[in-house]
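K.L.:
Structures for review follow.
We did not get these values from a lab; they are worked out from the coordinates using the rules stated. These numbers were taken from a predicted model, which means no experiment stands behind them. Cβ atoms are built from the backbone, for glycine too; each structure is taken alone.
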Structure I
Amino acid sequence: MEKRDWRLIEQAKASALKALLHNVRGPYRGLPRTAGWGYPEPYTRDLMIASLGILASGNEKLIKALRKTLDVAAKNQSRLGHIPSLIHDPEDRGASDCTPLFLMAVGLFRKVSGEDDFLEAAVGKAMTWMEYQSPCDRILVAQLPTSDWRDEQWVLGYGLFVNTVVYTYLRLFEQHERASLLREMMGHFTIKADRKQKHVHEGLVLKYKPYFALWSYKVYGSERFDLLGNSLAILSGIATRTRAKELVSWIETECNALRKNEDLAVELPPNFFPYIRPDDPDWMPRYSKYNQPGEYHNGGIWPFICGFYIAALIAAGRYKLAEKKLLALTHLVRPARVAEVEFGFNEWCRAQDGKPQGEDWQTWSAAMYLYACACVEQKATPFFDQVRKQPNDSE
């Protein structure tokens, strides 16, 4: 990149930090806001994911707020160990990803703070809760539709994203035997048959494709591409280095085709493709209002997920491509939908024209931009470097 590009990135980093400091205290018990204006609530999944950028930033005020956020989440944990969807509201339950994301964030916080017993009791309860999320009692966890970050999209059974987070926290907490078993289970092929055979366990690997399935359960599944889940599979080391490189090449080839067909207008991948269209069997009636092709969860471009993708490129050794995508992300996060700010760090953008459609100064958008910058600058992936270096029995 040229010097002017790096100067623009530095400006964006300063704006990201400004957004996070603006959001650090909201109206709900002084907890951080999820967005600068649109989402004053402290949504658990958003803030747990944002912990990556917050910890990478080294900003003491943000890290102190993260500690408080984790403390309050632990205090509002259910009797059985479930972490609520809103940090301050113990009655707002039902998410499949908040508890594993909480465990991941605590594991990250321990690495930075050096407090090996931080929230030990809450961690133990959350670990127990997660064990009970495996229907077949074999490490892989399952979920109900719309229960992870995709509240307008169906992911049923063994979802890729949630299981990559489980694998990550197991490595962070040095539960290597369980992590290796989970990786082995995910490495089984999805099942394509009229009925499930006894003792044949489904997994998330697709024949003749380098990426992992969006979800699978018994004889059902989805082969549509999940950028967040596959980026985490690369980052965490679930995907081997060879598979990671093949996966990145496949993503870039498919995105070129999307651009050729005018289904994608920017140099960053959509969160999900191919888009679900009204004539497809997995189209839901609500999608016509909330989840049109190329929008929201059905192929929208999410800056926080692009941050994970850039980090995954570094993990795969694609340094030049990571620089190119970071610059593209810098341009993507500049426009705001409503706010008069230098960089909007919007929630999500429409794939067909790249225009921001969500809320400005979204916490996880700003935080994951900082994390992506740290990865490109260091040619390393803070925290995940350690996760990938742990013993992998099935490597």
Structure II
Amino acid sequence: MPWKETLKMNQKTEFALKSMRTENFRELCREYGISAKTGYKWKQRFMERGLGGMDDESRRPHSHASGLAEEVVCAIVRLKTAHLQWGPRKIRALYERKEGGEVPSESSFKRVLERAGLVERRRLRKRAQGARLAQGRKAAAPNEIWSVDFKGWWKDREGLRVEPLTVRDEHSRMLLEMRALDSSRTEDVRACFERLFERHGLPGAIRSDNGSPFASSKGLLGLSRLSAWWVALGIGLERSRPGCPQDNGAHERMHLDIRRELQAGRIGREQEAFDLWRLQYNHERPHEALGMRTPAEIYRNSERLWTGTPDDIDYGAMDRRKVIAGSGCISYGGELIQISTALNGWSVGLSPLPNGLIEVWFAELLVGHLDPETSSFVAIRPDRDKAGQTKSKV
């Protein structure tokens, strides 16, 4: 390639690179002694074909009707540069409001932004797919499902950490509890729920994420000591998918209100402030999903009264074995067989099958199978089995 042509191509490339970041495009064109029309042409070629687009092209028409005009491409890039955190869908909506007329497809926006190097590739994280109990239930009446979570922590005016526990009725939106506990240990959270059960009765199920103390990523079916207690009380479990807060989206939306109205003011651990906010949320704030009624106008206490924690679980005619506290084992055929420390102190029910295996039940949950010949226990695996399936027990 002659040296003059090489120099010209280098100038084109240099211009195209600078044009991706400049705030004054026309001034850049004047600096290189070209018209704005030529500048837009070079920039578009660079965005579409990279360095290969800097070569001189034949003047013979080669474009097609569906190609984007230079002005459109530049407008897309300009909007993205002003909103670097926005994706193609939002950029397209903004373009439609500002430019009007015929709007290119979302895929066209994505293609332009990718060629311009303005799309940051997401780093996909491998999610730990621990056992997850979920029946896909949706609340159609009060107390069918309660949701629970810890509000993300903040620091108060003294610099102390604040992380209240929140419990909410899914149907009525009633905020049943918002309390800053001494810790997130099982004992403190369980004591909080005992007070709630005494005040409101028992729910049909509790929805939570997979974090401690609500679940255990390495435990049998993800059961923790707290969730095992819920199951023993006859309460079902609804677990969110790992890394999917939208599965408990309404609860997260309430946490957003807390962040805006309490966290922003750096409210501390004063329970009086939490109680006042909860009172306003339940009795004064209308909800569109409730026909502009308040949660207190919809909620009523559960008909399942709290009578305390039972001594053990009734398995009817099933053979049962106590899970030895501290070891998580049961005794069968003179052997100690490991089940789960989350079930310490509770009994499991054993139901023999025709093939010689024995089903192992914890309350209403089928948790695995025992093989008497090898004195081994095989837990239900959620990737292959229906984790936590229930059925009538004989």
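K.L.:
Out of I, II, which structure matches 18.4 when mean projected area of the Cα convex hull in nm² is calculated?
P.N.:
Source structure: I.
K.L.:
For structures I, II, which has the highest computed value of FRET efficiency 1/(1 + (r/R0)^6) of positions 17 and 313 (r between Cβ atoms, R0 = 25 Å, to 0.05)?
P.N.:
I
K.L.:
Okay, moving on. Can you rank I, II by relative contact order in percent (Cα under 8 Å, 6 or more apart) and just name the one with the largest value?
P.N.:
I
K.L.:
Tell me which of I, II gives -15000 when you compute helix-only ellipticity at 222 nm (-39500 (n - 2.57) for each DSSP H run of 4 or more, over all residues; to 500).
P.N.:
This figure was derived from I.
K.L.:
I would also like to ask the following. Rank structures I, II by Cα Rg over 2.2 N^0.38 Å, for residues 153-288 alone and report only the one at the top, that is, the highest.
P.N.:
I
K.L.:
Follow-up question, since we're still on this one. 5.5 is what came out when distance in nm of label points 7 Å out along Cα→Cβ at positions 105 and 361 was calculated for one structure; which of I, II is it?
P.N.:
Only one of I, II returns 5.5 for distance in nm of label points 7 Å out along Cα→Cβ at positions 105 and 361, namely II.
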